[in-house]
Structure P
Amino acid sequence: MKRLFDILVAGATCGMLAIPMLVIAGIVRVSDGGPAIFRQVRVGRGGRPFEILKFRTMIVNAEKAGGYRTADRDPRITAIGAFLRRTSLDELPQLLNVLKGDMSIVGPRPDVPSQESEYAPEDWQLRHTVRPGITGLAQALKRSTATPEERTAIDLRYVRSASFLLDLRIILMTARQLLARTGN
């Protein structure tokens, strides 16, 4: 049921937002001449690597200028990138990851492989028993304010109690957070 829900929601959303997504891609591309899409290897269900897609919000080769985490007012973030991050529009290409089966609408946010060292081995394994999501319980509760330890605890809580009803609740909580932030 979850996979069918993911396909229906991702497919319908891609259809409705195809033109705005093309406009965003064009703006990102024109803003500094770099690629519109950022691709990065992440860890999926079963520990399998996959390539996540996002609208690029940072300068070209930003990973060489710093790590995978960003700080407030990170100088690597472009002007359009700051807006895309604030509104979460940078995440829209991940709908293609959902359609492909690498991700789900709801699940723990996907880690980069180097983050494995931040976990106890059993927690890393448990975390990857489900597909990673575009949004998750940690994002619904804390958006991007959770510490890595808080995020891990919340993600593991989700994995242990995952259900379709919880996913619907997380989607509603995420929407409320996005609308509250946009209204500021």
Structure Q
Amino acid sequence: MLKAIMLVEEAAKLITLHSLRQNCRTLHTARTDHEMRSLVSVVDAVVLHVPLERMLEWQAAVSGIRRLPLLWICNESEFPKEMDWGYTLDGVLYPSMTTTEMQFALKWGIRTHHQRKRWMEEREQLLQRLEERKWIDQAKAVLCEIKGISEAEAYDFLRKQAMNERKRIGDIAASIVKVYQLIHG
């Protein structure tokens, strides 16, 4: 069971969400951006009950503050015809769901959110390593040119310098390349 869920509803309460209430200790309701901002720090998940055309706006508002599992309550009549919506939702809920179905959908949405978060972190790490590799390759070329050493010796130099200064090898490499570009640019 989740501790707290925030239900974002733009209009007056259109549906009863007994099933949603049964799956959390506290159900907070927000109707405005200001209310959402004041509650987003104390909830474990956000459920949007907003029209399809306002989905991106609400999704961006919530995600801009805090990354949380984000689910959408969809009336069957509002369901989009295309599967590629352009939204990053962790799940879709229906007002007709039973408490057990809602519980399963919420757990699945949270699992999906954690998996997406892990993938995004891995992607960021890979991009950072790729960027670091570019700096190292450029620094090796600079060191080979200036010091007249091989690439292996240049890499050893970078590694030793990083250990001596207790910095990452990518930071040392970037510094060397930037100084070289400043002097020779």
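Quick note: the coordinates plus some simple rules give every number you see, no bench work behind them. Just so you know, these numbers come straight off a predicted model, no measurement behind them. Cβ atoms are built from the backbone, for glycine too; each structure is taken alone.
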Across P, Q, relative contact order in percent (Cα under 8 Å, 6 or more apart) reaches its greatest value in structure P
Out of P, Q, which structure matches 25, 20, 16 when semi-axes √(5λ) of the Cα gyration tensor in Å is calculated? P
helix-only ellipticity at 222 nm (-39500 (n - 2.57) for each DSSP H run of 4 or more, over all residues; to 500) was computed and gave -16000; which structure, P, Q, did it come from? P
Structure from which 3.0 was derived, distance in nm of label points 7 Å out along Cα→Cβ at positions 7 and 127, options P, Q: P
Winner on distance in nm of label points 7 Å out along Cα→Cβ at positions 143 and 175 once structures P, Q are ranked, highest first: P
For distance in nm of label points 7 Å out along Cα→Cβ at positions 111 and 135 computed as 2.4, the structure of P, Q it came from: P
